[in-house]
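Asks: Okay, got some structures for you below.
Read-outs: derived from the displayed coordinates by stated rules, not from any lab. As the structure is a computational prediction, the values presented were derived from the model and not from experiment. Cβ atoms are built from the backbone, for glycine too; each structure is taken alone.
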Structure I
Amino acid sequence: MQYKWVALFVTTIGGFMSALDQSKIVTGLPPVLRDLDASLSEGVWIITGYRLIVTALLVAVGRASDIHGRVRFYTLGFTIFTIGSALSGAAPNASFLILARLIQGLGGALVMVNAISIVVDIFPPEELGLAISINFVSWSVASALGYPLTGVLLDLFGWRSLFLINIPVGLVGVLLAQRLLREGVKVKTTERFDYLGATLFTASLTLSLIAISVGDLREVQNLTLLAVGLTLLLAFALVERRQKHPMLDSHLLKVTPFAMGNVASLLYYTAVNSVSFMMAIYLQVIRNLTPLTTGLILTPMSIANIVVAPISGKLYDKHGPLRLTLTGLAVGGASLFWFSTLTSETAFITLGVGMAILGVGLGLFGSPNASHVMSSVPVDKRGVANGLRTTVNNLGGTISTPFAFLLMTLGIPYEGLTRISSTAKTSSANEMGQLLDGMRIAYLVLGVIAVLSIMPSFIGTARRQKRGEKREKSHS
């Protein structure tokens, strides 16, 4: 078998493992809280802490990988993730579990950044779309399997098995990475790592993410954290201008396809990543469905993504990203506008179809946009470029739910929405009506944001496609 397919297989295991872990803990959180006698705020940190540390470290990890080697850091990440999983499964209390999840997040950041970078290094441009789409599909498969697998593991072995099952998979992943992977580009050992820039950027992103994802953004402490985070981001920008080897090369942001593709991703994932959260509340609170039935109705989104992503990757290799990404954004926006018309009696089959349409939009946009963005940057910058790309995607995902939560408060008071989210119950028919109104408002605004993402995507893809056509004419 050719090395490129071996490397794709090994790196896909990492993406699958990381995505599966995120979906498992979301579904399995209630028994964790009961067994550890933990509070809801600790539960939020058990879920959010992992994503926070991943998002905050991605750019720094990407830059370090460019200097010291992608395969080395990928293997290290798998090892750290496995250790964090073992510590999580053995956690005696919630505080220990939160710390273990942060360790998992460090490993997850190392794996996520370098998986795509390794693939981009070794695949030729005409096969890159298909390769990245396969890597993307692993995430969708993991999300689709996460709901039923969590139920089986909880019933048979308890919540600790959600983490302990990662150990054998992680050990196999580490062994395969050590034995089969090799560096695709020359390591730049002469460059120095920008510790000051990495510290400022990580601190800025961490504080900002805590402000927007934990608690009410309108509270004084959250606004203060956000202000401090943005101030540190400004300090980071000033420091980077004077660094000989900056953590984030400003020239990357001048590459139009890279910059515009990331803007489109930020807007689009902010718009669509909260749909599962809001739909789960709608199905369990307004429609009185069980978690299992709710999961089944949400699953068509992942299935559609699984089917469409490889097709869109193959079409990208032949026709480029323009039509695919714009169609994906339009389809996603249309599904959000349709969700804004939900009633308390909308047919379940209709909801499933709507989720499938959203999955089609995600499949059409995700891998072509990632391929387009990553192929536009120099080889020696792909680690930090993919770190920034993945940071943007995670930032959109992290912002999405608290932002949707804030939008929903335009229809229902914050206190009532918080109680409903934690108890899955409404106190009256009037409150149920307010909840539905809040969801409609949120879907409508998020649909507008999804449509707005079409413009930067068009600017980035159309300009590069025109350059490619001119280049072909000059050679003919």
Structure II
Amino acid sequence: MTDAMETRRALACYWCFFLLLSSGRLSSADAGEQLQASILLATTGHLGAMAPPASALGWQQGPGGAYYEPHDIGGTLLMLPAAMAGHLVSGQPAADDFDRPPIFSRLGASLTYALLCGVGCLFLFRLFSLEQPIPVALLLGFGLALTTPFGAYAKTAWDVTAGACGMCAVLYTTAVVLRGRRNWRDLVALGSAVAITSAFRYSLAPFLIVGVVGGLSTVRPRLSWREAAIVAGTTAIGFAPSLAYNFVRTGSPLLPATATASYLASNNALTGNIVHGFLGVLFAPNRGLFVFAPACLLLFALPLVWRRVSREDRRLLASAGGGVMLYVLFIARLKNWGGTFGWGPRFLIPIVPVVYFGAALAFVALWDRWHRWLVGAIVACVVATAPALLVNWSLAIVVFPQALDQDATTPAQHAAVWRTLADGLNGEPLPLPENLVDDAERRVGARFPDIWIARVMERSRPGFLAGLAIALVLVGIGAFHAWLLCVSSRRMKTKSAT
């Protein structure tokens, strides 16, 4: 079976999984305003408006007088197809769609992020398949969604999730170059991956570049000036939209609008205690990375099996890990290192694939001797992660006491989603804050399960049949392609043995 066939089948598996579990919602004001910027671009050809939307939270006025959405350009460009399609379907004036994006655009944007998450897992699959059998690589790709906060964020549109998908691409393209593939396509792919990831999370860019440069410096024979220029040139070209977007909004190509927006500047101020933030962002009961991704605790077993990991994987993890550690220290210095709002350590989601990669290497190295214990541990991690995949965690943590407190001494967010899951199984919707009781869109998100197909099935009998058909098709296609991957892999193994 060719690499192209493996890629298509694995992508089908991941796409079906994420489309099946998508909420179909935009559960954050940030995502909603990025969609508004996409609609503005689709209908006027400009990213700036003479007046912000009526419901605007963070739009700010640029040097030229126009108002702009403050977040990075990646999310706005990613949502552009959904914005265009929604406007065409709605038949409303552009100004109306800008102030209140149509439901088709919101659903399309959410499902677009679901598809992107499938691509992110595909890059992990390709990375693991460089060393592992295809079925193992497929399962390890699913592990990112089932044992870390990545899956919870994949249910809706978050730019940090897109940053994590980009990081998966960076890991794979770096691994390819470290293994000696030096043709221009691989070098362009690496530079493009760095630029695209930074378009979704501009603050990650310098730390990402540190990791990539560190990895490339270990390549033997060293990269020629021409090869280095291809990577650097591609990265620079890919950075151009982000730099231009910064310039029109702040007057400086290097200064992002998130640093000057008044409602973000105080939250993102570098005034925190770095030791407190470092321990908190990794281990705090209500925000710590390893509390929300317990499977990643296997990372601490990696030194015990370091010599059993391939040289290429060691070099990749060491180089990427250097940039990641610097980024964690940067986030730890923030006043609100927990991200103010989100499931677990929101600001760390883009670097979760690197941490997960290290944990997965330890998992594979320990498997032969400790597989029974490891199976039990992974099952427990999946069970712990499952509620956030099934309920509207973004609403649950709003109505549950202490869930938004980054310094809470109890795992209040986990308690919130487990309580929500129990209520949902008993047919009880989430309670709504008083300011959302009359909001029809948010009331829909209070019902269980928090899956867009379930909302389709609720509407009518034809809707029930349509939703059931969609679910069965997605499950069938995903299972069929997973079976084909496993069967083909087994045949190739038998053929090579004979």
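Asks: Consider the structures I, II: one of them gives -28000 for helix-only ellipticity at 222 nm (-39500 (n - 2.57) for each DSSP H run of 4 or more, over all residues; to 500) as calculated from the coordinates. Say which.
Replies: Values: I: -28000; II: -21500.
Structure of origin is I.
Asks: Given a value of 1.2 for distance in nm of label points 7 Å out along Cα→Cβ at positions 129 and 257, point me to the structure among I, II it was derived from. Write out the running numbers ahead of the final one.
Replies: On the way: I: 1.2; II: 3.9.
Value 1.2 for distance in nm of label points 7 Å out along Cα→Cβ at positions 129 and 257 corresponds to I out of I, II.
Asks: Please state which of the structures I, II yields 1.6 when distance in nm of label points 7 Å out along Cα→Cβ at positions 305 and 449 is computed from it.
Replies: Working: I: 1.6; II: 3.1.
Derived from I, not from the others.
Asks: Quick check on the output: 1, 4, 7, 11, 14, 15, 17, 15, 9, 4, 1, 0, 0 is P(r) over Cα pairs in 5 Å bins from 0, in percent, for residues 81-360 alone, derived from one of I, II. Which one produced it? All intermediate terms of the calculation are to be shown ahead of the outcome.
Replies: Values: I: 1, 4, 7, 11, 14, 15, 17, 15, 9, 4, 1, 0, 0; II: 1, 6, 11, 15, 18, 17, 14, 10, 6, 2, 1, 0, 0.
Working through the options, I get structure I.
Asks: Given a computed value of 12.8 for Kirkwood radius over Cα pairs in Å, for residues 145-216 alone, which structure among I, II does it belong to? Walk me through the numbers before you get to the answer.
Replies: Numbers: I: 17.1; II: 12.8.
Derived from II, not from the others.
Asks: Of structures I, II, which gives 22 when relative contact order in percent (Cα under 8 Å, 6 or more apart) is computed from the coordinates?
Replies: Numbers: I: 22; II: 19.
Structure of origin is I.
Asks: Right, another one. Out of I, II, which has the highest value for Kirkwood radius over Cα pairs in Å? The partial results should precede the final answer.
Replies: Values: I: 22.7; II: 23.5.
Going through I, II one by one, Kirkwood radius over Cα pairs in Å peaks for structure II.
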